[in-house]
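As structure tokens, here come the structures.
What follows is calculated from the coordinates using simple rules that are stated; it is not laboratory data. What you see is a predicted model, and the numbers here were worked out from it, not measured in a lab. Cβ atoms are built from the backbone, for glycine too; each structure is taken alone.
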Structure 1
Amino acid sequence: MRCPFCEQRTGKPDHRGSLAVSARSGNYACFKCGTKGWEPKLAAKREKLRAEEVLLGVATPDDPPVLEPPEGFQAFAEDVAQEALVFRAGRAYLENRGVGSHQVRLAGLGAVPGGFWGRRVIAPVLWRGKWRGWVARDWTNKAEKRYLYPRGMRRGLLLYNREALEVETDVPCLVVEGVFDALRYLPDAVACLGKPGESHVEMLLEARRPIVVVLDGDAVDESWQLAARLRAEERATGWVRLPPESDPGDCPSGWLKMRAWECLTESL
């Protein structure tokens, strides 16, 4: 929620919702001005705002709308698609990004032969076994928009590979921004489909395993803030700071997995 203390302390009002409030304990902390404290009324106000968002249909991550796959979609793991020349460039693109056949099959990656969604790798975004949308990435690197999403997809209410959070294990789950950053680390990664929002925080709080935040290199503040919020709710959480202008897809996968384990140990 917006911090009521920022203007008094910094001279500038908070327009970004920098105040984190625990609905359970009433503890609060502002990641902008640094104010901390305990106030049960703030927790009640946060829950009221949350209820209003649910009624408006903007904050209910439990059941995002179901969407039909794009017409003509074929999974790369299917025999026909494996042999199709029209998909050769798409398969090569994934190979160059370090996405192997195991991840391709796990993610159900595919493409359509042509049309609006043609010449793009399509990554289904599933929840409870149903399509809730998809991310279509241009494999030619010539399109005006590298990423496309279907109309009606509620990205703010979706977490890619959310089922990974339900697995009870000590293996950390990486939290990244983009689907194509998560692919190399499947099944132990989720993606926020952009910068994480309040709905994503709620989903991550339900995780049955340790969480490691690994947002892009230009989102250092957002990474630290998200990790701090999860820790405030007593979630086992760490974060990895990436170099500027880099993302998890640029990192050696072995190095990032090792750093994930190390940062959890450091945060104890």
Structure 2
Amino acid sequence: MPAYNAARFIGAAIDSVLAQQGVDVELVVVDDGSTDDTATVAARYEGRGVRVQRNTERRGIGYCHNRAIELTTAPLIAHVDADDVILPGSLAKLASAVLADDRIGQSYCDFYPVDEAGGASPASIEQWRAFFERYRSQTIDYGRELVVHGMVVSCLRTYRRCVFEKVGGFDETLPWAVDYEMALRTAEHFAFARVPEMLYERRLHSASVTQRLQSKRWRYWRMRRMLVRRRLREQGGSLFGRGALTTHARLLLGLAYVLRDAIAPAKMDS
């Protein structure tokens, strides 16, 4: 659990992890040089087995992910944001999905947004459920979706440890989109598994990255283009079995969706 200035929410996030049943849980919180009481709140749980790592200065989300991986020997690693909540039974279901097939390197689930107080109307939850049934129920071509739409196969990303042994750690040079960059590398070697249930509450508030980027889809596309083109160079001009021409065409299709959403009401983020 990477954390930065999440003192208001991290208690609920930790509680939701410690309440999980059906799996043995080892929780590592990496406080990224917070200027509020995040580390203090997290430290209150050390008596319940939570380990708190404090960065003396802000090192970034990629570093925090890598540090958490270093501090545990668990065969499965799930990333939970410090301002979000996972629902009962989530980790057991995600773990089962990963372990169902040796080809699967990462599992993920559906989610719905909540407000700062953790509230969401039944109508909003049902709207998101219907959205995922529409856009995720069919067989997903992850290679295409990652390039066209920037899908990061979230939320509650749950990996086999061998994924990091194969593709390396998170990119510590990126200010954000580290989960997307990792998905690009993971998809070259492993399959993904979706658990088609709403198991994650993603909190929207003024300080969250998700909230800040909602109106900046073009900025996300530019990051996606940079990372995809970098992977193309690293892979000798091929990505997911497709050449540079097809990959760039997929990027342009993604840009078309961005421009469409700038005119029409924005489609829900997948």
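Ranked on mean count of other Cβ atoms within 10 Å over residues 75-82, which label among 1, 2 comes first with the largest value?
Details: 1: 14.6; 2: 20.9.
Looking at the calculated values, the largest one is 2.
Of structures 1, 2, which gives 17.2 when mean count of other Cβ atoms within 10 Å over residues 123-130 is computed from the coordinates?
Values: 1: 17.2; 2: 12.9.
The structure behind it is 1.
If log10 I(q)/I(0) by the Debye sum over Cα atoms at q = 0.08 Å⁻¹ comes out at -0.36 when worked out from the coordinates, which of 1, 2 was used?
On the way: 1: -0.36; 2: -0.32.
Only structure 1 yields this read-out.
Please state which of the structures 1, 2 yields 53 when percent of Cα pairs over 20 Å apart, for residues 99-242 alone is computed from it.
2
Still on this structure, I have one more. Of structures 1, 2, which gives 1.00 when FRET efficiency 1/(1 + (r/R0)^6) of positions 19 and 91 (r between Cβ atoms, R0 = 30 Å, to 0.05) is computed from the coordinates? Write down the numbers at each step before the final one.
Working: 1: 0.05; 2: 1.00.
It was calculated from structure 2.
For mean count of other Cβ atoms within 10 Å over residues 115-122, which of 1, 2 scores largest?
On the way: 1: 18.5; 2: 11.2.
Structure 1 gives the largest value of mean count of other Cβ atoms within 10 Å over residues 115-122 among 1, 2.
Once distance in nm of label points 7 Å out along Cα→Cβ at positions 139 and 227 is calculated for every structure in 1, 2, which label goes with the largest value? The partial results should precede the final answer.
On the way: 1: 3.5; 2: 2.6.
By distance in nm of label points 7 Å out along Cα→Cβ at positions 139 and 227, the leading structure of 1, 2 is 1.
Tell me which structure, out of 1, 2, gives 12 once relative contact order in percent (Cα under 8 Å, 6 or more apart) is calculated.
On the way: 1: 12; 2: 21.
Structure of origin is 1.
Please state which of the structures 1, 2 yields -8500 when helix-only ellipticity at 222 nm (-39500 (n - 2.57) for each DSSP H run of 4 or more, over all residues; to 500) is computed from it. Don't skip to the end; give the middle numbers.
Values: 1: -8500; 2: -13000.
It traces back to 1.
Hey, FRET efficiency 1/(1 + (r/R0)^6) of positions 3 and 235 (r between Cβ atoms, R0 = 41 Å, to 0.05) derived from one of 1, 2 reads 0.75; which structure? Each step should come with its number before you reach the end.
Numbers: 1: 1.00; 2: 0.75.
Attributed to the structure labelled 2.
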